[in-house]
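Heads up, there are several structures right after this.
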Structure P
Amino acid sequence: MINAIASLGGWVANAISGWGRIFCLLLTLLKQSFIIFQRPRLVIEQIHFIGNYSLIIIAVSGLFVGFVLGLQGYNTLSSYGSEEALGMLVALSLIRELGPAVTALLFAGRAGTSLTAEIGLMKSGEQINAIDVMGINPIRRILVPRLWGGIIAMPILAAIFSAVGIMGGWFVGVGLISIDTGAFWSQMQAGVDVFHDVLNGVVKSIVFGVAVMLVALYEGWYCDPTPEGVAKATTRTVVHASLLVLGLDFIMTALMF
């Protein structure tokens, strides 16, 4: 019994310590963020690296999610004689929930793990120490551009996911099931509000981008500088970032909608 209590106490203490380190790292990154105005090319390179290399999987996933939403939505709406509302159903599902959340999960699996492995390998190869010896702040030079690159890329990728998904839903609804295309788009236009739906989806994607990037950078920065340590940190990035995104999605949905 005593050992179980001690183990629980150790786990709680480690969790609190980990959250404290994450918060301190976030404050440090924000303090050093002025480099994005001095050297914007660093952020642009990271947007290309993080966003462009994640574009294919996110676009293809959005297309097939749209296909599935079109089929499932039609089956549900046809029971109530409301097939014309398929466009509104697909758009709201993607813009409010699936677009930001699924993009963030794919983003964590593709870009988050890549950044964690990259920083962990730089740490194990003593490149970070070499940069520090040269008088360059490694946090400002390595972590800050990657943080802001991911924050900027995430809403763009979520918008692409939602747009491609809507086109997939249109293809299934109009092209395969023969719903009236005018009704599809008019119902969507009438049911989707720019501020209440689109803007909230953008806010969600920005928050998810901050969460995923912070977890990825934290795991890479504090991982053990060994191959095994880098591998474990990469796995933790996927698990922790995915759980954090799902938890934040529930909280923000409850507050927004």
Structure Q
Amino acid sequence: MRIARCVSISAADAAPFYGVVQGEPGHETVAAIKGDPFFNGVEPTGETHPLEDVRLLAPIIPRSKVVGIGRNYADHAKEMGSDLPTEPSMFLVANTAVVGPGDPVVLPEWSEEVSYEGELCVVIGRICKDVPAEKAADVIFGYTVGNDFTARDKQRTDLQWARAKSFDTSKPLGPWIETDLDVEDLRLTTALNGVTKQDGTTADMVFGVNELVAAVSAAFTLLPGDVIMTGTPAGVGLVRDGDRVEVEIEGLGTLANPVVRR
């Protein structure tokens, strides 16, 4: 099931709502549901919109946190000149960094080296702590596509990665959350201005989704709507004003965002 968060484009003051995306590509509709699916479940209202009549928003604005995972693909660790971690390497991201599909990624004035990182993202469905790996599926609501834009120059110079990884608009998520998906071996590609730069598979993750949920929940209490970004394959590169970055994950869809400097 694909859960989207969206707003009608026909009314300037329309409020965001959640809905279930249905139908074949090119003929999708969004069936509105009551309230927030993280707390109310999925209960249709009976209202349906053609997909082209709504604007997709970030499918979730985490209530507490985004947890990033670094160096979780061997080829990416190699291109960054880093050793493979012996346990998941984590960093926290402010929820104010999250934007949705189509939203501009605004390059901060204090950085000259911002890069893209296409990633599979895990969305947590219920409050949990110390989840065993074999029970991870019980606490996962679903999966979405993410792009971990990073200010590389500040990542190198700052003692912590908060500024480099959490600047406003640096974490696009979307286009929706897929609740039923086998993520063991999904192709992940990132295109910059139509040219493929990253082409990997989730099968190459050093730590799989279940291991990551276990490790992250051992460190932090996870809340409904929290997001774990699972790392990126090789091929990261810099962006500049006017670029367009598209991250596509098999079975999930495509997350596209323009890049601007203001």
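Derivation of every value follows stated rules applied to the coordinates shown; laboratory data play no part. Fair warning: this is a prediction, and the values are worked out from it, not measured in the lab. Cβ atoms are built from the backbone, for glycine too; each structure is taken alone.
Quick check for you: by relative contact order in percent (Cα under 8 Å, 6 or more apart), which of P, Q is greatest?
If we compare relative contact order in percent (Cα under 8 Å, 6 or more apart) over P, Q, the biggest value is for P.
If FRET efficiency 1/(1 + (r/R0)^6) of positions 21 and 157 (r between Cβ atoms, R0 = 25 Å, to 0.05) computes to 0.05, which of P, Q did it come from? Provide the component values of the computation, followed by the final result.
Values: P: 0.35; Q: 0.05.
This value belongs to structure Q.
Using FRET efficiency 1/(1 + (r/R0)^6) of positions 5 and 117 (r between Cβ atoms, R0 = 25 Å, to 0.05) for the comparison, can you identify which of P, Q gives the largest number?
Structure Q gives the largest value of FRET efficiency 1/(1 + (r/R0)^6) of positions 5 and 117 (r between Cβ atoms, R0 = 25 Å, to 0.05) among P, Q.
I have 1.00 for FRET efficiency 1/(1 + (r/R0)^6) of positions 13 and 45 (r between Cβ atoms, R0 = 35 Å, to 0.05), calculated from one of the structures P, Q. Which structure is it? Spell out each step's value before the answer.
Values: P: 0.35; Q: 1.00.
Clearly, the read-out refers to Q.
P, Q: which one has helix-only ellipticity at 222 nm (-39500 (n - 2.57) for each DSSP H run of 4 or more, over all residues; to 500), as calculated, at -24500? Present the calculation step by step, with values, prior to reporting the outcome.
Values: P: -24500; Q: -3000.
Label of the originating structure: P.
One of P, Q was used to compute distance in nm of label points 7 Å out along Cα→Cβ at positions 53 and 141, and the answer was 2.0. Which one was it? Numbers along the way, then the final one.
Details: P: 2.0; Q: 2.6.
The read-out comes from structure P.
For structures P, Q, calculate FRET efficiency 1/(1 + (r/R0)^6) of positions 37 and 77 (r between Cβ atoms, R0 = 30 Å, to 0.05) and state which one comes out highest.
Q
A value of 3.5 was computed for distance in nm of label points 7 Å out along Cα→Cβ at positions 69 and 221; which of P, Q is the source structure?
P
Which one of P, Q has P(r) over Cα pairs in 5 Å bins from 0, in percent, as calculated from the coordinates, equal to 1, 6, 13, 18, 20, 18, 12, 7, 3, 1, 0?
Q
Quick check for you: by mean count of other Cβ atoms within 10 Å over residues 29-36, which of P, Q is greatest?
Greatest value across P, Q: structure Q.
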